[in-house]
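Take a look at these structures.
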Structure P
Amino acid sequence: MLGRKQMDTDEACLYLSVWTTNLPRSTRTSSHAPLHKDPVMVWIHGGGNVEGSQEWPPLGPTLATHGVVVVSINYRLGVFGFLSLAGLSAESAQHASGNYGLLDQIAALKWVRGNIDKFGGDPANVTVFGASSGSLDICDLMASPLASGLFQKAILQSGFCVDNTSPTLPQSEAQGENLAQQLGVSADDAQALDKLRAIPADRLLHQAAADREIDLNPVVDKWVLPDQPWRIFSDGKQARIPVIVGSNADEMSIFASPLVGGSPHHPKTIAEYRQWLQQTFHDLAPQVFAAYPANTDSDVPKAFVRMDSDYEFGFGAWLLARETQAIAQRAFLYHFTYVGSGEFAALGAFHSEESILLSKKYWTSWVSSPGDEPMSERIIGYWTQFAKTSRPDGPGLPPWPAYDPGTDQYQELGRHTGPIASRSSRFSAFMQAFVAERAK
């Protein structure tokens, strides 16, 4: 995890990469087409929709050897991918702005539909998969009529649109106009768009990064997203496809870790922990504290990470699984608990760790252990089998039953791999807060 300040960036980002072992014998003529077509897996990278690259993690070389064609895509990020302005909306035929990154993803999926057969892939068997904001974007694509029919399955790793409210277009336009003013351009200026387009890209990028009020994420624009995604899923109007969906036990640990340049902003004492809960959950704070207790100050960091990991990610995974099952589609719900060795062991099963195992391209600071290879093979096996058959079942893989609200079980992916008892009782306070908030 380098962070945008240490990554090479370029506006010329709209390209994709394809990995395949099923090319036609001749690329100059279609008369030597592949004897069969492989399932296609399209990776949408994470990075908060402000950073990241299709090149990391490098999933293609590993997964393509397991009988699938892998496509990884880039899309516009940050101010270039998700800025809304009234002027941009006015010049749009759809009277919308701000979802350019999602539109790039949709364009890439259309390219896959029209061209992937030339690389030995089956355009009628496409699985989109992503982590963090890439997963959240997939959730939004499942809610978007513009992406209808472009993929037949989805794997969502730690990022969901069903447990939060997206900004509306007017809200996002107001944030964009505030950013324009910071750049010395008034929204009332008839030449505002021309002046903004004349500003160097680096200046736009850095000013947007410094603005803590702007939310550079998908927006309900009445075109790409016709309504709040949570409402679309709640009403059963999302893409009717099977999913793998899950979260990690210690998602939030990495965001405060100096190992990756995180900021240690988490509560450190019981008093700070209770204050945080009060500000977030108000009258429900005592119930949340009871579900994630801390008896001493030294207990607080672990309690907070588990609580916030469930709040930010676990609940969304559980809810999405239930809403998928409610439309008579299979959902395979997981809880990733694998803990590595070395200095990363203290982070537990941290955010996006499973992507490292999925690619087998480990961070330079990763300390290998005997459990890494078996865990990696299981995740790769589950993901690629799901792409092939719509079920994560295959030779040598521990059985993974589809999610059933009656048993409410998860599949644990860790040192132990198999069904585990319900965790939903831990979400009770969060569910009440969520339902009450979105009903307003």
Structure Q
Amino acid sequence: MITLTPIPRALLPVDSTAAAQLSAPNYDEFQGDQEVWEVIRANPESALRVTMAHCDVDAPTLIGVADSEESRARAAANMAELISSDLTREIQNALWVYEIEDPKPQGIRQIGLGGMARTDEIRTEATPGGSIIRNEGIREPKARGRADLIRATGAIIGTVNNAIDDAAGRIQEALEAHARGVPADLEVDDHAGYRHRVWIVAEETAVRRFQDLLAEEPHAYVADGNHRSAAAAMLGYEHFLAVFFPARSMGIDPYNRLVREAADNPSVDGLMTALKARFAFEDTPTPGAYQPSETHRIGFYAPERGWMSLQPLPGTFDPEDASGAIDADIVQKNLFEHVFGIADPRDERLTFVGGNKDAAWLQSEVDEGRAAYAVTLPPVTMAQFIEVCRQSRHMPPKSTWFVPKIRSGLVMALLD
């Protein structure tokens, strides 16, 4: 059972023009603070002024320290400005219908239901029967940083993205019917071309109908925002800001890797010998930068050799272990650890590159000397992702890049 409660006090843009000024990518979609600073400079009213307040400065050289006392003070001041701004309005006791559409032909269109989910329904060691299933471990410092931001600003801006089975399609049908019946309250395009629409649901009968439909779902699977939900729980809050999308409508892009440097930088012959112990390999099927799409096909770029297509050999992973059979885990154990001596995926020599950067960008990082090797992985399938959750295992770090991304700053929760 999934319990969804209306937001007691919701802050949202007054109209679509304001939404274009205020909304922004989530803080964890960027490769570095420089990119955040550039977005804030281009959109000075952006919600990133709150979620990444240390980047709200006049010049890149002045960028501060994330999660510092100074950053939290600036975030609190910026949040107060946001609340009093003519660009925002407050409403009470509302859910929202949230649609993200790719305007390209045959593009993704996903529609979901947002509100306040319960922290005590998150599955943890203390609550093994929880219906909201996480798929990654929680790093305490990261969750603490988000918790401190919530406390400092008195608001939850980051939304947790969840997938649900909706096996009969009843939730998606009801949400689409609602969206057809009334115009959207907010509509905005993001930098990637996706269109985001929000319908506020405050009428009691409609609220109850949507709550009852979602309550029939036995499980939800956290797609993005594990640390955002953990931050609310860390503070002892009963609820966190969440949206639930039918899994069939959600997309996953590749999550690739760069090896910035290797402990042992083998010769070409040494590299090929080490690879042969764990992988079959061949030249890539197409010229140019290689982004595989088939499970257990892995792209590997070495400047002396070019792109290769790797396939893990039998016995290098357990196909019955849903997490261990994810290509990100296979690469970590059989390439990074075995070939390069990088045993810890958190090692600073590894850089994780989300789906907003393509294989050509990774190759350019190697060709221009900023990285030693590039690795491209096929996207995790939705079936793989859900099976990891159902086995109560953790996804390998940085293995799923869900698309489209939820837009931050469209619906925010103010706390008493």
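FYI, it's all coordinate maths here, none of it is from the lab. This one's a predicted model, so the numbers in the text were calculated from it and none came from an experiment. Cβ atoms are built from the backbone, for glycine too; each structure is taken alone.
The table that follows gives values for the structure above.
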read-out	value
Ranking P, Q by distance in nm of label points 7 Å out along Cα→Cβ at positions 86 and 110, the structure that comes out highest	Q
Which of P, Q yields -10000 [helix-only ellipticity at 222 nm (-39500 (n - 2.57) for each DSSP H run of 4 or more, over all residues; to 500), calculated]	P
Which of P, Q yields 15 [relative contact order in percent (Cα under 8 Å, 6 or more apart), calculated]	P
Answer label among P, Q for the case where FRET efficiency 1/(1 + (r/R0)^6) of positions 222 and 246 (r between Cβ atoms, R0 = 35 Å, to 0.05), calculated from the coordinates, equals 0.65	P
